[in-house]
Structure P
Amino acid sequence: MIDSRIRTVLDALQDCIAACEHCASSCLQEEDVKMMANCIRTDRDCADICRLTAAFLARGSVHGKHLLRECIEICRACGEECAKHHHDHCQQCAEACFRCAEACESIAS
């Protein structure tokens, strides 16, 4: 059985993955896609590191702690990038990224 603290982080990771994937797809529909390129790239990086971190944490890998640090850094970077844009999907993604970073920090030490 997965520890409740890990379960909370896994939920935050899954929410972040969904928000990043939605944001990246929505950014591709914006009028000026080129302006959204960095947001899309960062969304994809964030979703990928969250997936990997979730897998390592779920299996109880000894390397999970290493990934948490990277995940926190990328989630913060994604949150900051998304927060720059006024689109609802970007703002929602920024919130999910910041929540995920906080959740990961809670078990990183």
Structure Q
Amino acid sequence: MQADSEIRHEEANGQGAFFIEREGKRVAEQAYRRLDEHRVVIVHTEVDASLRGQGVARRLLDTAVAWARATGTRVKATCPYAKAQFEKDASIRDVYEA
């Protein structure tokens, strides 16, 4: 993983994302929609083909989980990737709302 693979976070107008940018282009993103003040739903995870197989999607999810823990946010998931990770990994399920 390169040094320019810092995961950033943005949220505006009830939508947010954890993402990695390279040369001004998003090469990885996990998007969510806010349900209310304390709940979000992860709707999409996408990783550029050049980064596949490097654990980038999981890094995005781990960052989202850390953020949820720090902010007291509950997380739902309609994104198949995120949903599967929550279902198979009990260590991140403390923020998950099935």
Structure R
Amino acid sequence: MSELELKEEVIKAIKEVYDPEIPVNVYELGLIYDIKIFPVNNVYVLMTLTSPSCPSAEAIPAEIEGKIKEIEGISDVSIELTFDPPYSQDMMSEVAKLELGFM
């Protein structure tokens, strides 16, 4: 599997994870800032949460890590949380904005 194909699989896996309070997956919400694939299929994800006091602060990154680890051939997954830049609704995809009635 090429790096690009693997990245697509990682995105598909991340799209299976939802914020429990919002009926849109974390990828479309704009919570994923960066995805990098390093040699030997190590995956790095830089992400944020809707707020630093999000009740799912531990559950969401753990669920993302678990979904990515289910992909065949993945060696390791590293999830980094950041609040810089702070999350805003502008980061949502058009799909998420439509789903939530912002458009």
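Source structure of the calculated read-out (semi-axes √(5λ) of the Cα gyration tensor in Å, 21, 15, 11) within P, Q, R: Q. Looking at Kirkwood radius over Cα pairs in Å, for residues 28-67 alone over structures P, Q, R, structure P comes out largest. Sorting P, Q, R by distance in nm of label points 7 Å out along Cα→Cβ at positions 60 and 76 from high to low puts P first, with the largest value.
If you work out relative contact order in percent (Cα under 8 Å, 6 or more apart) for P, Q, R, which one comes out largest?
Details: P: 33; Q: 21; R: 30.
For this comparison of relative contact order in percent (Cα under 8 Å, 6 or more apart), the top structure is P.
Each of P, Q, R could give distance in nm of label points 7 Å out along Cα→Cβ at positions 20 and 44, but the derived value 1.2 comes from P.
Read-outs: derived from the displayed coordinates by stated rules, not from any lab. Not measured: the values here are computed from a predicted model. Cβ atoms are built from the backbone, for glycine too; each structure is taken alone.
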